[in-house]
Structure I
Amino acid sequence: MRGFVTRLFAKNGWLRQHPTVLSLPWKNAIKRSEKSNAIDVMCSGVLGSEIAVDQWQQYFNEPVEPLAEEERKQWLSQQTGVVMSSDAFLPFRDNVDCAKQFGVSYVAHPGGSVRDEEIKEACDEHGITLIHTGLRLFHH
């Protein structure tokens, strides 16, 4: 699955800014790494299915209501004006299609792919500004 980690980062990175996440009532003894993991569980949507809610609640001074799926979707829909860049060319159109789902409005990449025209068409379809930097930093 191309770009899975990047997609997860874009999604969870924005969800980490949700007011509920920013105001979590942490217990004093909770380490930074534990906080980060607990936030990841909350943002990923696995709470209650892969991770028990009781186990997750142990990090807080008071009960916390997990983000509902609809609340997560609504918050994610507010993410706009995001810039995506690549140190190599974007080889597939689905990179752009996926980027649009996470509020990407601008794409910068070196250009030079045999699929540059597909990337340009996808950006045009989604109203994304495409910039060819002409500078490739990733080499095989």
Structure II
Amino acid sequence: MTVRLRAHHLLCMLTFVGEGYTPAFTANYRRIAERLSAGEEIEIVSGPDDICAPLLSEAAAHCLLPSPKRRDETAAEAVGKLLGVRIEQGTRLVPDQSVLKRLRRAFAADTIRNACEDCEWSELCGTVARNHFRNTLVAPC
């Protein structure tokens, strides 16, 4: 199987420690983290993805707003530059130890976090990075 992720969730997955918008969102994200930790392939999608799924039934689902799309564009550019691959709809990546290590190193150095500006989770993610990504749920396979 393949985990469908929007581009900015390539950053979010690096610091996921089990907190989220709702209990359903968090439970779903935990299942996705397990799949990613097992090395399941990621397919980049445009718009809402597997992580967003539990929020889409809400009348004002933020996943459908313009700000996540801007985050996707910014993250795609930064991650693509770092990994030397074009990040766009249909791009496939395997979240193996090498990829996660490179992404986390750049995240901690603040070189790929432009997409995180104005995100309500940015402070938590910064703390997780400063704590060397301890207790994150997406672990290298």
Revision key, fill the gap. Working back from 13.9 (Kirkwood radius over Cα pairs in Å, for residues 57-112 alone, computed), options I, II, answer is structure I
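Which one of I, II has distance in nm of label points 7 Å out along Cα→Cβ at positions 49 and 89, as calculated from the coordinates, equal to 1.5? Please report the intermediate quantities before stating the final value.
On the way: I: 3.7; II: 1.5.
The read-out comes from structure II.
Going by FRET efficiency 1/(1 + (r/R0)^6) of positions 17 and 121 (r between Cβ atoms, R0 = 30 Å, to 0.05), which of structures I, II comes out largest?
Details: I: 0.40; II: 1.00.
Of structures I, II, the maximum of FRET efficiency 1/(1 + (r/R0)^6) of positions 17 and 121 (r between Cβ atoms, R0 = 30 Å, to 0.05) occurs in II.
Thinking of I, II, which structure, once Cα extents along the principal axes in Å is computed, gives back 54, 32, 23? Before the final figure, lay out the partial values.
Details: I: 54, 32, 23; II: 38, 33, 30.
Only one of I, II returns 54, 32, 23 for Cα extents along the principal axes in Å, namely I.
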Check your understanding: For which of the structures I, II does the calculation of relative contact order in percent (Cα under 8 Å, 6 or more apart) return 20?
Key -> I
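Quick note: the coordinates plus some simple rules give every number you see, no bench work behind them. Keep in mind the model is a prediction, meaning the values are calculated, not measured. Cβ atoms are built from the backbone, for glycine too; each structure is taken alone.
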